[in-house]
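J.: Pasting the structures here.
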Structure 1
Amino acid sequence: TAEKPALQASNLDILAGTKSGDIAWFQGISATDKADGDISKDVTVDFSKVQFKKEGNYPVIYTVTNSNGKTSTSTVNLQVTAKDPVLTATDLDILAGTDAQDIAWYQGVSAEDLADGDISTDITVNYDEVNFKKRRQLPSDV
């Protein structure tokens, strides 16, 4: 009776936001069969469960079938890791006595991350420690 082919695959690591077309899905993959020899070129990959923008562990399934119709599968882990967003902000100069509601807190402020791109609309400003009546320099938490 014909045996199943041998299929070797390894776990993968990517950054959140990586596009599926930018991943070397078949790097390090090998499939051999006693009758057919090297059938690595026949390996297929199913990454339909992967959420490329969300941090986590996802199954990736490799499959190969030999000329006798015997199929082998190998499920590996794809680790999606998110990086911290990049926040850019400029200093603000305001006059003592200015009302907090009259300040353009978000002017010159932006945030981006690999998974979601521009996330500037998610920025919040905390100015609880700012005394608007005194002249001094204070950081605000953006």
Structure 2
Amino acid sequence: MPSLPRKKCESCFRLGFEPDLRITKISEQYSNEYGTKLLLTTDPLEAADGANVLVTDTWISMGQEEEKKERLKAFQGYQITMQTAKSAASNWTFLHCLPRKPEEVDDEVFYSPQSLVFQEAENRKWTIMVKKKKIIVVRG
């Protein structure tokens, strides 16, 4: 078995927005298999404590525009800021799948040297291009 560089995975969520139970069970299985610690919490600072990577997702996905007001209210206090990052490891990085909204992460973190958002997007671009080429070659 390959060893994992990280010995714990911490995930923060708002009550009412818990992770899918199937994903949680799979995560617990991997955690047990690889001897890592899985922490699910509603406290952003607890999740960020000692973290090497801070990640957030969009709070309002396509098709959820009608829920915007309620979601913004529900996620108050969950924005990733430099205050959040102070709890993280000294070598922390930040990731986001884009598009980014300022409610999810403040500008200071998003545009910081620790942000790998644009490199992450670049990696996705090349992955998509390879997959498209494979489809074209197979069907072509």
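The numbers here are math on the coordinates, done by the rules we state, and not lab data. Just so we're clear, the structure is a prediction, and the values are computed from it rather than from any experiment. Cβ atoms are built from the backbone, for glycine too; each structure is taken alone.
J.: Any idea which of 1, 2 comes out highest on distance in nm of label points 7 Å out along Cα→Cβ at positions 29 and 45?
T.: For this comparison of distance in nm of label points 7 Å out along Cα→Cβ at positions 29 and 45, the top structure is 2.
J.: Here is a follow-up. So if we calculate percent of Cα pairs over 26 Å apart for every structure here (1, 2), which label has the highest result?
T.: Answer by largest value of percent of Cα pairs over 26 Å apart: 1.
J.: Out of 1, 2, which has the highest value for mean count of other Cβ atoms within 10 Å over residues 13-20? Walk me through the numbers before you get to the answer.
T.: Working: 1: 14.0; 2: 11.1.
That would be structure 1.
J.: Given a computed value of 6.6 for distance in nm of label points 7 Å out along Cα→Cβ at positions 69 and 109, which structure among 1, 2 does it belong to?
T.: 1
J.: If helix-only ellipticity at 222 nm (-39500 (n - 2.57) for each DSSP H run of 4 or more, over all residues; to 500) computes to -11500, which of 1, 2 did it come from? Walk me through the numbers on the way to the answer.
T.: Working: 1: 0; 2: -11500.
Of the structures listed, the value fits 2.
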